[in-house]
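So, here's a batch of structures to check.
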Structure P
Amino acid sequence: MKEVYVTAHDYRRLSELVNVAREFGRENERYLKVLESELNQAHVVDSEDIPADVITMNSKARLRDCSTGSEMTYTLVFPSDSDPARRRVSVLAPIGTAMLGNRVGEAFEWEAPRGPRRLKVEAILYQPEAAGHFAL
């Protein structure tokens, strides 16, 4: 099992998101369980201590499709900031949940509509914590 790192700030916000999402509907229950499981097993660290090569909330990462070799760039965001046209994916979307906590060089898999997909983290182009943009 992979090691997942999450900042204490993201952990609090994501845990609250899971609880609120459950309160208002069950349509994402499968993904909420996956996110909750990752949070329960995560290494929770202060923002200043998160490794710079980890995908955290609001991180922009370059990913490579392990099957086709094509590259894509996504920013991992909270649902209210999701914008597929700008490649801003919600942490509640299957790919978003799968991205969280991965490090450069790691590959992750999730169930896409056309079957399982596997992506490798090639680079972190922006991570708020590494840039000194710490959440309050």
Structure Q
Amino acid sequence: MILFGHRFIPSENFYHISSIDCIQRTPPSSTVCFEFNEENLDIIAHVKANGVAFALRVTNVTQLIYASSLGAKYAILLPKMAKTAQNIAENYLFDMKILVLIEEEEEMEALAILGVDGVIFANAIIKTNS
């Protein structure tokens, strides 16, 4: 299981962006993250064209499939979607990793039993301003 933002485990940070301009305020070789929606397709095209690793926050199975097809490195989702998302990712052999957004360490055990790729704590996501 991959851990992002855990107090014991050093890990990379993710940079939440809301526009293409925000990318300039992130460190080189960082992973940007943002919500999947149709309004953000321009950001997706930009990061792909420039080789920027990105994570998409998804809220349903359709968005999960889009995220994989669009080349996201990670899908970030809520615990209620973890089992379904991980099963779909394994069934279709997604290259993308499934990360579940959690608040408490105690949530990790149940997610590990489900076999999710990883978890991300909120403190691993740094908000950038536009």
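Bear in mind these aren't lab numbers, they're just calculated from the coordinates by the rules spelled out. In this text the structure is predicted, and so the values were computed from the model without any measurement. Cβ atoms are built from the backbone, for glycine too; each structure is taken alone.
Summary table below
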quantity: Cα extents along the principal axes in Å derived as 39, 32, 19 - corresponding label from P, Q; calculated: Q
quantity: Answer label among P, Q for the case where percent of Cα pairs over 14 Å apart, for residues 54-117 alone, calculated from the coordinates, equals 49; calculated: Q
quantity: Value 14.6, 40, calculated as Rg and Dmax of the Cα atoms in Å, for residues 22-85 alone, assigned to which of P, Q; calculated: P
quantity: Relative contact order in percent (Cα under 8 Å, 6 or more apart) - structure with the largest value, from P, Q; calculated: Q
quantity: Entry that produces 4.1 once distance in nm of label points 7 Å out along Cα→Cβ at positions 30 and 46 is calculated, selected from P, Q; calculated: P
quantity: Comparison of P, Q by distance in nm of label points 7 Å out along Cα→Cβ at positions 6 and 78 - largest value held by; calculated: Q
quantity: Among P, Q, structure where mean count of other Cβ atoms within 10 Å over residues 62-69 as derived comes to 13.0; calculated: P
